[in-house]
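Bear in mind these aren't lab numbers, they're just calculated from the coordinates by the rules spelled out. Note that the structure is a prediction, hence the values are computed from the model and not measured. Cβ atoms are built from the backbone, for glycine too; each structure is taken alone.
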Structure 1
């Protein structure tokens, strides 16, 4: 179980791959699934379901894994230093914060992630009961480039009027527009208000 938890911490913010975990642990995939379910029940991890709609039939249905406590995930991966780890932990933090805020939000929405077979990925897809979508990409960088909105634009084009807004949350401190319904926000916008 300790090895599984450490492996899951290293994958936090990424797609959950039961077969790879099964191979790494030399355990049957069914056992790994049962252990992962148990860790989800005790609120150590959260599985973010994949999102798809008729307009996005190329979607991949694999859930994304995050640790409920990004600090614990960081501690469990001490000694591993690379951009993927940092990016996964920042994404874990943001997705965890979004999940918590959805519990008290006046707008009822569900949290998903999106990835398609063409390599377009959106870290968070919030869909309300009316079918409107807010899409969020998370970047562990202090600057934002136009290319950071590529997957958001693809999803926006596929959904049309259902696409309400798209945001890149990043480690910088400016709020900037990036075209029709798209803008970047500092991650701190999740808990602060601005003019």
Structure 2
């Protein structure tokens, strides 16, 4: 699969473990080096800032997408390649999905999970064939992955749909697996 642009969902907080921002920087640099455009939530704080700044420092193309009501509250990043203000969170998610060839979640909170689960659901329903993944920095997503596997064993998620969510420990592995991604033939 040709990955030219990824949407990355991540925290506006840096979290407690420095690995979260450190590995976000690794991903940002890798995207720039590979010529992959980054689309993210547009904030100048937390994991989001670490990711965007690292990509920009290596000459990457970074697009921020933020609803107008969050521009002041989330401290919008003013040094991006492109900054788009939209009317709502729904418009933000739709635009980020439209622009991207794949979706990555880094450590974050409820908003990060909301964004990831929505695009993963769209893939499950056959609305797109783009890869969705977790960059499992410092085992952050281990409990979530265990829960998803439990949901499979309990019959609430089909194994083929669980397998659509790519989980990797390193940015390099995740991007490589995205390039090899083949969506399942059957939707939900």
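Where is volume of the Cα convex hull per residue in Å³, for residues 18-73 alone largest, in which of 1, 2?
Values: 1: 108; 2: 63.
When volume of the Cα convex hull per residue in Å³, for residues 18-73 alone is computed for each of 1, 2, structure 1 gives the biggest number.
Where is mean count of other Cβ atoms within 10 Å over residues 66-73 largest, in which of 1, 2? It would help to have the intermediate numbers written out before the result.
Details: 1: 20.5; 2: 14.4.
Structure 1 gives the largest value of mean count of other Cβ atoms within 10 Å over residues 66-73 among 1, 2.
Identify which of structures 1, 2 gives the largest calculated value of distance in nm of label points 7 Å out along Cα→Cβ at positions 98 and 114. Kindly include the intermediate steps, with their values, before the conclusion.
Details: 1: 1.1; 2: 2.0.
With respect to distance in nm of label points 7 Å out along Cα→Cβ at positions 98 and 114, the highest-scoring structure among 1, 2 is 2.
When volume of the Cα convex hull per residue in Å³ is calculated, the result is 135; to which of the structures 1, 2 does this value belong? Each step should come with its number before you reach the end.
Numbers: 1: 135; 2: 103.
Corresponding structure: 1.
Comparing relative contact order in percent (Cα under 8 Å, 6 or more apart) across structures 1, 2, which is largest?
Working: 1: 16; 2: 23.
Structure 2 comes out on top.
Where does the value 5.3 come from, among 1, 2, when distance in nm of label points 7 Å out along Cα→Cβ at positions 26 and 146 is the thing being computed?
On the way: 1: 5.3; 2: 2.3.
The read-out was computed on structure 1.
With FRET efficiency 1/(1 + (r/R0)^6) of positions 2 and 162 (r between Cβ atoms, R0 = 25 Å, to 0.05) coming out at 0.50, pick the structure among 1, 2 it was computed from. Please list the in-between numbers first.
On the way: 1: 0.05; 2: 0.50.
Derived from the structure labelled 2.
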Computed -13000 for helix-only ellipticity at 222 nm (-39500 (n - 2.57) for each DSSP H run of 4 or more, over all residues; to 500) - originating structure among 1, 2: 2
When mean count of other Cβ atoms within 10 Å over residues 90-97 is calculated for each of the structures 1, 2, which structure yields the highest value? 1
